[in-house]
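Below are structures written as structure tokens.
Computed from the coordinates by the stated procedures, all read-outs in this text should not be read as laboratory data. All values derive from a computational prediction rather than experimental measurement. Cβ atoms are built from the backbone, for glycine too; each structure is taken alone.
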Structure P
Amino acid sequence: MPGRLIILAGPSCVGKSPLDRALAKFFPEIKKSLHSLILYNSRNPRPGEKDGVDYHFRTRAQIEEFRKNNRFAVMEVRGDLQALDLNDLSRTLEEGDVFFEGNPFIGYLLLTHEQLKNIPKLSVFMSPVSRDELLLFNHSKSNVSPPDLITDIMRRKLIRRTHKQKSLIALPDYENIEKRAASTYQELVLAHHFDFVLPNHDGEDSDHWETFYFPIGEARKSLLSFVDLVEGRTPMQAEKWEPGLVSGDNK
């Protein structure tokens, strides 16, 4: 039997990367059992990212060429071009579980691609808000626009993360922040396709992941819930979202 494809997807800065690092630090046996799925990406590496570890960084023209070969699935993600080598994924699954951590659009592609339909999967969507909060936003009498509110929540997280990474935020950084924040609501549209949703307010900007050695707050709950799901236990904190919860997700 092939291994499982384990998918952890969510908007930029929601907390996927620090969860992955905490998994390696506190649950090394689990982390070592998961083969990382590494995609191709046309953007430049962020501070600390390494070619062949976080992504295979290539030029946009090089990834465009992949469209001519059906072994690759190529798609646009927030202005970046990304590609998945389907043959490489199939080979790696023969060795055991494969772990993808990244963008919901790629996560959805992994869930729905014809060549992957018979592969066992565990799919987890990490959300900056909970189901109850979305219901509150949708029925608020204060004329709150859920897309605008979600965008602002993520804009603040992304600005704090960028301040941590850089001493000075330049105009291109702000443009990138705005693009990622504005994409969040459309990414939440995909959440109900995933097996579980982990609401997590401790995003990548939060001190709760690494400042106190052990994760605390929702960072800790998210980590332990993900471990429970991977090991087949009932998670401490996880939700299932129904179609229609996020406006526009009835597909």
Structure Q
Amino acid sequence: MRNLSDITAVILAGGQGTRLRSIIPDRPKALVEIRGRPFLTFLLDQLVSSKALNVVLCTGHMADEVHDRLGDTYKSLKLIYSKEQKPLGTGGALRLALPYLNTDPVLVMNGDSYINADLNSYVDWFFWKDRKAAILLTRVPDTDRFGIVKVDKDENILSFKEKEMDQGIGWINAGVYLLRKSTLKSIHPGKAFSLELEFFPSLVGKGLYGYRCEARFLDIGTPQSYSKVDAFFSNV
């Protein structure tokens, strides 16, 4: 089985955490304390266990605090920082980090969500076919906060359905991507750009696949979801 030792990992950790401001007014979202340590370290531990070696942290809001807290190494990981000078969105931040991405593909993780998935199995699956881009999907009982991703029997992503009330059970974007660098070069540098709203929809029908994974998922984007993190990580 392949592992992440030969793949650069990227964590998108530049979010302002606007909806969590009442809870964490003094730090970036990636540094919110969970069980006495920053949320970001749970993602880093997942990468350590997957044998990753190099991680690029895309930082923005309060970027210096992230660097000061984590430094240039974390356990077996070498940490590299790509700091945006203005808000660039998830896609723009990833495009800015392109000079630091020394492997093809790269693994990209959202810095405000966690899925208890086997990342090495995900990598193995990606290489089994000649894929350009992939999104790790998980099934949740209530998709109204996330929107539904539609996938066919051959794992091609067919569409993204916007967030709606009472959508029920379905597959959602779990915030972990495998991307060929050639696809990232299509993002215009220096411009604000969204992976979720612009980049991935533009790849539908052009080699975008969904890896379906039944795994526990959590995002910390709202006070309601943040209230569940302690219980979630007690079982990880």
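Once FRET efficiency 1/(1 + (r/R0)^6) of positions 38 and 158 (r between Cβ atoms, R0 = 25 Å, to 0.05) is calculated for every structure in P, Q, which label goes with the largest value?
P
Let me ask another. A value of 136 was computed for volume of the Cα convex hull per residue in Å³; which of P, Q is the source structure?
Among P, Q, the structure yielding 136 for volume of the Cα convex hull per residue in Å³ is P.
Supply the structure label, taken from P, Q, corresponding to distance in nm of label points 7 Å out along Cα→Cβ at positions 174 and 198 with the calculated value 2.8.
Source structure: Q.
If helix-only ellipticity at 222 nm (-39500 (n - 2.57) for each DSSP H run of 4 or more, over all residues; to 500) is calculated from each of P, Q, which structure is the one that comes out at -5500?
Corresponding structure: Q.
OK, next. Assign the value 2.3, calculated as distance in nm of label points 7 Å out along Cα→Cβ at positions 134 and 150, to the correct structure from P, Q.
Considering all the candidates, the number was obtained from Q.
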